[in-house]
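Below: a set of structures, written as structure tokens.
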Structure P
């Protein structure tokens, strides 16, 4: 006997609100995926394939990286459109008051 399930409509588009903390988590995930790709000693071709091949022809790691990259690009487009960037000064080595960053 068939069961009823719900799935998102093909033409569905939603707007979600993302705060800076969640945005930074997504960026951290993208960096993690980038590091995982580099651990596999994949060549530059591996990254180029992400843009040149169809999504279905990518492996799972490439699909994951591509998906997160698209999400980040859309978020950054919206931040710019909504003028949600804040400009700040960052001290450089040699500047008065510069403190060398250190890992905890």
Structure Q
């Protein structure tokens, strides 16, 4: 599951976007049903790789390149219909994971 520990009083909840976004991750509908599990699977793949090989997915010369492309594709999909999801939040999560793994654009 995506981590929402970042949600706090420092982020204005203008128009109730935080509740809509969290509701979409907990009970995805429409396009949300594809986006939420896709991002979770992408993050999980990197975590499982780390646990199995004791090295970051970004350090793998073959799998790392594919994982980076997968993340870039996920970011591109955020330009489409994302329902109640906040695309800026998701982009930030994806971007942060890419950078953590050594991605540079």
Structure R
């Protein structure tokens, strides 16, 4: 007796279709689908790009608001003045490099 893989109905041994749901009982060849495995992948690369854009925006905000390019007073708290130059460079150029690297990593 053959069991239908769809409805579970028990059919005769020589049956080619199910008597209950009319599904084919013929042996199907297994089709294998192969997926390309990514080291990083498109989804993770998109997440990296969004974080890189956040870093770029923060770097620009530091440059504009903390750098004295507007009509507002500049915060000149002494410990912060030593942090601003390298933080600005780190966020701007690091964000740009990370953004460009994520475009390459999308296909890796």
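Each reported figure results from applying straightforward, stated rules to the coordinates on display, with no laboratory input. Please read these numbers as outputs of a predicted model, since none were measured by experiment.
Here are the numbers for the structure shown:
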item	result
Structure from which 110 was derived, volume of the Cα convex hull per residue in Å³, options P, Q, R	Q
Origin of the derived value 3.7 (mean projected area of the Cα convex hull in nm², for residues 52-91 alone; candidates P, Q, R)	Q
